Structure I
Amino acid sequence: MARIFCVANQKGGVGKTTTAVNLAAGLAKLGQRVLLVDLDPQGNATMGAGINKAELDGSIYEVLVGLATVSACRKLSETGRFDVLPANRELAGAEVELVELDNREKRLKTALAEVDAEYDFMLIDCPPALSMLTLNGLCAAHGVIIPMQCEYYALEGLSDLVNTIKKVHAKLNPDLRIIGLLRVMFDPRMTLSQQVSAQLEQHFGDKVFKTIIPRNVRLAEAPSYGMPGVSFDPSSKGAQAYVAFGAEMVERIRSW
């Protein structure tokens, strides 16, 4: 059975897509079978995995509205060696169409169940807002990975997200829980980063992943080449950190 995780944060620009793509590639390097689900109409995870979103013959949009299956729409990321359920601008239209469909919050969960046996991990890259798309991601997942920068405003956004997860857990998905908080774009030279990091550890304890992703230029450059940072420059500190994070995820799942 696949472990399904949302990479979510209601705040934009916190490295959700970078985390989703590079965790997928890191897990694939460790021999795991991975499906990356792009649930953001911007399609950045699709492009970051080396798939041209302008040339898709099927996407997650068709899957959500019942026009196609996951098997028919998934693509292989040649650069990351994992499968992708891609997205493009069409997905924005699904937001409106889902409102009128039966079982609207759980359509992604139903679709992913058909390929469950084929993967060890499914990672869902959620859009930076609490929308019907994000709700589908949270209803499909066993847990949430929250990437966050160690800065003051990030703490404010975190409390909103935790409340949202609690509501979804109570009303729609009793399996849902927070897997952990991942500190990203970390700069150890900044005192504030150190302080917020310490606050997170103090408040959330073992819910904070041990792995810390440093601020890294090579990770930022990789999407323009259609590659995960893990494949683009395996020797970079950012790439090594995401492979280490993948190993930590595998270890954490074993203890479930």
Structure II
Amino acid sequence: MTLDQPPPEDPRPAPENLHVAVIMDGNGRWAANRGWPRLVGHRKGVERVRQLVEACPDLGIRYLTLYAFSTENWKRSTEEVLGLMSLLSRFIKAEAKRLKKEGVRLRFIGDRTRLEPKLQRLMGWIEAQTASNARLFLTVAVNYGGRDEITRAMRQVAQRVSRGEIAPEAVTDAVVTEHLDTAFLPDPDLVVRSSGETRVSNFLLWQAAYSEYIFTPVLWPDFTPETMRGIIGAFLQRERRFGGVKP
């Protein structure tokens, strides 16, 4: 479904523990449309992240997962990659006190081994600083890819089997889930992609098996809390059956 406009006013109230995952797309195009460097769009996108995080409790969102940098994004120019990593570092430093004060727990998923050690330490630091928070669970995917995540999980499961810790026939969906980066999260109820693209782009391939998807033409730097409010309203009109049928 492509969401071209918000649903009627006064949508049903969102459930308190809603998990929304977002593919934040369109920063580069937003900047290019204005004749500006792509990093200007990314900086504007960070502002939208800050606004959305602040608005989540009022929107009924308890878990927010953001796709910030994929395993495929290394193909971009060195300037853009370095700029994105710098933006992440600055976001962590600038928002640490606010996140702690507002009860936001920040965690990261993805393979950190390719990241600069300084950035890895900073990520670990903010995770520790916000570990006791529980008002909003914010997860940011950095050097993350769904296939890479599943591959890493399978290696861990295979190692446990080879050591005799678990029998092959005992490997269930639950066992696999325990070894994913998102083991601490419920599966997303809703996956949102901005910018009009209608691809999942290797994001939460296992976890989103029964998630609802909404694709909006809004470029991420133009994505406001009101945009999300409209999307949540549209989501709440859907009937989720998880493979079953309506009674």
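Details
- Of the structures I, II, the one that 27 was derived from, the read-out being relative contact order in percent (Cα under 8 Å, 6 or more apart): I
- Computed 0.97 for Rg/Rh (Cα atoms, Kirkwood Rh) - originating structure among I, II: II
Laboratory data are not the source of any read-out in this text; all were calculated from the coordinates shown. As the structure is a computational prediction, the values presented were derived from the model and not from experiment.
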